[in-house]
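See the structures that follow.
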Structure P
Amino acid sequence: MEFFRSPNIDWLGKKWYFLGFSLIFSIAGLLSMAFWHGIPLGVEFRGGTDAQVKFTETPDLNKIRADLDRAGLKNPRIQQFGPTANNEVLISLPEVNRQGEATDITAGKQAIINALEAPYAQQIAGGKRDFNQASEQDLQDYLVSKDPLQNGGDPKAYGDVARNIVSTRDKNFGGVLTSLDQLKADPRILNSLQAGFFLSNFARPTVEIVGPTVGKQLQHQAVLAVLYSLGGMLVYLWFRFELIYGAAAVVACFHDTLITVGAFSLANKEISLTVIAAILTLVGYSMNDTIVVFDRIRENIKLMRRERLDVIVNRSINQTLSRTILTSGLTFLTVLSLFLFGGEVLHGFSFALVIGILIGTYSSIAVAAPMLVAYTDWRARRGAAPVVLPAGRGGSGPAPTGKAKSQKPQDLRGVKARG
């Protein structure tokens, strides 16, 4: 299947437009990482506490920040989490506060709860507890002590009651009630709960905790994973083609990674372990797309020995254009579906792939191929002797050698190709 029949697009003639596009997005990402949002690392890398909190109504982020600040929780990151209708907020606490004092990250969850419960200080002072933060064990102990069913404080009976209440609260109401009547429980149970509990406007936080040592290790391992993947591909392309092919492909992949990380910084989206997996995926995808173009260039160099390299490169890109659109287009539709419908858990992963597929396809044409031609021009200007194709691999035998100045500026004999 072909989208285009014999396209004749001068890709290399537009290389300065491509360079401008790449510079704009690369510099924007670097500026964001240096001066605006930094590199927004997830809790896996920076260490600390992430608490996902659901509210009964649209949360006021400024009020939440003020409550946390009054409670002594310095420098929190607060952002909307998931669809707006879910009324969820992600609160991130670093392992070190502004004064440089170590924060006990194991106590982060309770510290966040205490800060958000500040408006209910009067009820707490009166001896009441927050029902939306109560665990099954808390409710069981309370009911056993009050014995509203007058069964002698049977732990098993009240354990079943507490289990049903917590299950109803968490599964049917997202963990947060606005009225105890929503439980539809025995009136004696409800009356007892109303006497001993109040209702806050937020659910029990879902918390993820990572120590600073583990976070540093994961940072180190993530960087090494990306560098090793780029290095391995450089060696492979050096062996399979030539060093310049490998260097061009690695520069294109580095370009893709930089723009993708820059997009996360500009959008202020956290980079988690799943995002690192996506970056490694797009490195492989971009490299594969670049290899397809390079392989066609190598074949055409053998067939079109008297053509200039820029002509060969343009023709090679045009010949693989339909394949590129088919594979990249279908892959893009798949990851776009993940981004739109995959939910919050896959949002970072799919966002990285959406950006990466677009930039990876673009860089194979607009970064790797022009770099190959630029190297050939530079080599010719230095007066390097021509390097011919080996006999029996598309050539007719060794060509005469001579001074480079007798060559055409982009004579394909200045580029080596291995079979």
Structure Q
Amino acid sequence: MDRSVTFLAEGYTFFVRRFQRWGSDAFEIRLLGRRALCTRGREAAQLFYDGSRVRQARMVPRPIRRTLFGEGAVHLLDGEEHRHRKAMFLSVTADPAALAVLSEIAAERWEAAADRWEAGAGVALFDEAVVTLGEIAFSWAGIPLEPTEVASRAWDLARIVDGFGTFGFRQVRGRLARRRAEPWARRVVRAVRAGQLDPPVGSPLQVVASHRDLDGELLDPRTAAVELLNIVRPTVAVAWFITFAAMALHTHPEWRTRLADNDEDLLEAFAHEVRRLYPFTPALADRARRDFRWRGHRIRRGRMVVLDVYGTCHHPDLWPDPQRFDPERFISREPDPFAFVPQGGGDPATGHRCAGERVTVELLKVATRLLTRLNYDIPRQDLRYPLTRMPTRPRSGFLIANVRRMVQLHASHAAPPSLRGS
């Protein structure tokens, strides 16, 4: 029996329940009409990112592929073609100078957002993060937009992300958003190539518009548009993590005090633990490149191999007391690339680990730094995040009210927000 519908119904815990039921980190079932080896853990991640045994082009159902990544995206390439295209992404998403520009833009935009919050009655942090991250993404990418256009473009990118874990209304809404976003991105790329726009050298727009494939040809306008969106879309997707960061500061107020001194190592550790504990990507899938055996399972060429991302990031053998929020796990320690896989595993330069991971971390640090420098009330609301919804987030969007800046930013004087129930 195919378990695809059950997976969508159970969400992030689908694989974990079966690992526990069968007492193993590997089992076989039928998914998406195929026999699948489902795995979790460090060794499973090493298997999944072993290009000699598993293909390195993500296996994604066509409706979701058309929504989230776009046809012809780097995520769907393999081998040298993938490495060449991935290098284009890394030249802007992992370059220290580009990240410094991004962080500076982000700090300015978040400060401006805080000014608006102080003047208003209250906001939903998730909604604010979508628009603010859109402002950051478009400015950093070198994409000129009228102020009145920013919010609608940012929300289209958020809807694309929000539709990846369902075949229902949210998925349809995401596909409609992509239908609006791709033609717009194509027009932007064509304007650069026609000399009508002159984005800064090294900006994402300039890099994508001028990128040449292995044959020395410019990417066709549609593919270039898809890849431009694959830089700005994940930037907006950080709204999910920022909302969870606010949740973590709310439920663990001692970290507001610890982070108020702006210690870079603590901010980094906090960002990593937010990404480990709170769910985003549920699982990754691909096909076996050749026949092989693994943990007693005989895998035929072409069979689906699934890595449970949520289960690996919550594996009790890798993360003691895995449901406990504890940034201490990452203080003065580099994350293991095969145990810590919230945005994929392995080496981003040679494999399919997310090219924008450093972008996520830097944006999360900037937003967290701002939140620790604000006082605000937290009205009574529903802060539960259902594990049956993918991607999930607090149902209320994390409402805050009566926002005001702290007079004294030193940690010893940093007061937590006023809590009026949750």
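What follows draws every value from the coordinates through simple rules; no lab data is involved. These numbers come from a predicted model, not from an experiment. Cβ atoms are built from the backbone, for glycine too; each structure is taken alone.
A few comments on the model shown:
- Ranking P, Q by FRET efficiency 1/(1 + (r/R0)^6) of positions 16 and 136 (r between Cβ atoms, R0 = 41 Å, to 0.05), the structure that comes out highest: Q
- Comparison of P, Q - label where mean count of other Cβ atoms within 10 Å over residues 112-119 is highest: P
- Origin of the value 105, 50, 32, where Cα extents along the principal axes in Å was derived from one of P, Q: P
- Comparison of P, Q by distance in nm of label points 7 Å out along Cα→Cβ at positions 88 and 192 - largest value held by: P
- Ranking P, Q by mean count of other Cβ atoms within 10 Å over residues 8-15, the structure that comes out highest: Q
- Computed 24.5 for mean count of other Cβ atoms within 10 Å over residues 128-135 - originating structure among P, Q: Q
- Answer label among P, Q for the case where helix-only ellipticity at 222 nm (-39500 (n - 2.57) for each DSSP H run of 4 or more, over all residues; to 500), calculated from the coordinates, equals -15500: Q
- Largest in relative contact order in percent (Cα under 8 Å, 6 or more apart) among the labelled structures P, Q is structure Q.
- Entry that produces 1.00 once FRET efficiency 1/(1 + (r/R0)^6) of positions 24 and 312 (r between Cβ atoms, R0 = 35 Å, to 0.05) is calculated, selected from P, Q: Q
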